[in-house]
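Each in structure tokens, the structures are laid out below.
Values in this text are rule-based calculations from the coordinates and carry no lab data. Predicted, not measured: the structure shown is a model, and the values here were computed from it. Cβ atoms are built from the backbone, for glycine too; each structure is taken alone.
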Structure I
Amino acid sequence: MAESFGAVLKKWRGLRRMSQMQLALEAGVSARHLSFLESGRSRHSRGMVLRLSQELQLPGGAQNQLLTAAGLAPVYASRPLEDAELAPLRQAAEQMLDAHAPFPAMMIDRHWTLLDLNRPMEMMLGNAGIAKGSSLIEALLDNAVLRSALDNLEEVERHSLARLRTELAHFGADPVLERAVARLQANAAAHDAPQEGVLPAVIPARYRMGGQVLAFFSTITQFGGTGDLAMSELRVEMLFPADEATRQMIAAMAGA
């Protein structure tokens, strides 16, 4: 049975840790009116639903969910990546991947599915059998080759857990992300240790490759200003050398 508008609104208000009074003040309505909206005693207009979505900072999929629960048409379409309308965005992503060489870069979706990658990333992940369509979450958890190649696996798992928790809070209920968080939490509980001192400015992933250790940190680019749900959830992740030794090794490999 589909959730009611009031139930969906209340769920997201809880996820954002906002009281009825707080949300009402932000949205410019009375707390009484908001209470009536949640209980179903008041009608909800499209404008009101969108205003509440904005104040709750809902991602596109959640806005669609709230509108649908209210009996209204969704605001975001989710087009196939091959759609002609998305061509400029696809081209922009491809340009970022290609221009980042000789350093690795990739494009992933909200579930960390690998959608595209440049040649350096293909070479780095290929030995572990990771290619387009692979789940990076599953690879981190279950790919023995990748796990053995990570010189600081426990640190990478803790960093990934923190990132997934943030993404889960943003997207709301998501079985794929929830399972990943649960498994990484179990791993962390098995070898967790309190952080000593101040965190470093950069927390790199260290890969053992051919008797050498390559250290990378990453930056993440998202598509702003897009009205497409699928594109709004894609990210281009670019890896940069975390030390001079890695930079020199990558330069030598690129010139070989």
Structure II
Amino acid sequence: MKIEFAPLNIPMRRRLQTAAVLQWVFSFLALAQCCLAAFVLMALSDWWIVALLYAGWLWLDWDTPTTGGRRSHLVRNWTVWEYFRDYFPLTLIKTVDLDPKKNYIFGFHPHGVLVAGAFGNFCTEATGFSRLFPGLRSHLLMLPFWFRVPFFRDYIMCGGLVSSSKSSLSYLVSRPEGGNVAVIAVGGAPEALDARPGALTLQVKNRKGFIKLALKHGAQLVPVFSFGENELFDQMDNPDGSPLRRLQVRGHTHLTHLGLRG
């Protein structure tokens, strides 16, 4: 096995950008498991009272991910997200003004492997969402499973992530005061299985539930396209019917992604 070390003359800023992306990938792929393990270990240790108190808080706070979440201006403005933005780099391009008195559903394509564009643009302020769309609050929808994980749920809600359940989306787009933006990666995890450089396969068939909710609550639909999303990572070949594809399909319910190269 050959190991190639990075050149010593890489600028420090570029190294910080790489570190910012690595911590984000870790958060996406492993932080939830670490948080769950920490909670279990705490419950079995002398710190069990802290685990008990948190369990009580979790019970009281259980519905927050379906009622708008709990955003943190501080977390969304962390300096690390600026390095994250500059690594790719990410740019949010505004093509029309949006009335802050209305609610919106942003239909995001393509999902890509790790939804980097949606996270960077709508879960942080690194690309200036609040400056470009004053009065609007962006919420990226994520599978409800992740909001059951102790500690991890609180962290992801800080960025504006909320549950992707029907009740959660309905809550956001039915607020009479307006100002909510629900961002949906329409193709979901199945679309991620076909994300690879030079390819663009979108999942749109039988993905109309959010449109029905928009019509029901009078929310505005806004298409969003993330150019370059599929160029970020390569994947092992996973044609339909292959063992890897079957394993991925079985696991994508919880956003597990196997066969990643990049």
Structure III
Amino acid sequence: MTTLPQAGSLRPTRTETRTFGSVGITFQDRDRTRPFLLLHGGGGVATMAGFADLLAERTHSRVLLPTHPGFGGTPKADGLTNVAELAKAYVTMLDELDLTDVTVLGNSFGGWLAAEIALLESPRVSGAVIVDGVGVEVDGHPVTDVRGLTPQELRAISWHDASKAPVPPAGGTGPSPDVVALLGYTGAAMADPTLAKRLGGLDIPVHVIWGESDGIVTPDYGRAFAAAIPLSTFTLLPRSGHLPQLETPEELLGALLDLGN
């Protein structure tokens, strides 16, 4: 049972920009107790901010939510050319903040990033949660190429109920700046052919959580992702698509609590 905080007992969220190693990172810090590092996907930090608030308020956790360098108009260091390098930057961040017993939770691209962070075997990281992640290659289940989709088509495959999806701002053609930033890390395939094999060496608990209606990476893709990890669990969320933290945040939080996080 989760104990709800008393009114006025939570410290406000603050936003900082600091340099960790040689990488500047802007992050939101909901400063409570047990730490979580939340990692957003290609939709940007706004897709994770509401869930970060929910997680902090319901569990009294300390929740760090960085904006990946290059997203949201933030600067990006020259050396950040792939997912593995960004993972190293976040481990450096945890080192310099002197955090321990950190659970890393990522959605979509952030799920891939969470896996890469876990693979670095930092003693500061005690577990990972991959929510509708990308990054592995699964025969017969490629990551959907979203680059040529209209906003309406993207909503249709990303949400269980597309009518609940936020309407994107009007105007603009071509990929958004955040999509350009995303592809700078992942490449067009949105997958690393070596990742699945490398995941076999993980020795920390990893929870894989998937929306049953995800049309970007299907539940079968998610099951294969989980099967590649020795100490993994797989949970399917009903009535949810690619972004459970937006579409069914209470159910996602419930799944985390059921798993002991």
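Points worth noting:
- Distance in nm of label points 7 Å out along Cα→Cβ at positions 55 and 103 from the coordinates reads 0.8; which among I, II, III: III
- Mean count of other Cβ atoms within 10 Å over residues 63-70 from the coordinates reads 17.9; which among I, II, III: II
- Ranking I, II, III by Cα Rg over 2.2 N^0.38 Å, the structure that comes out highest: I
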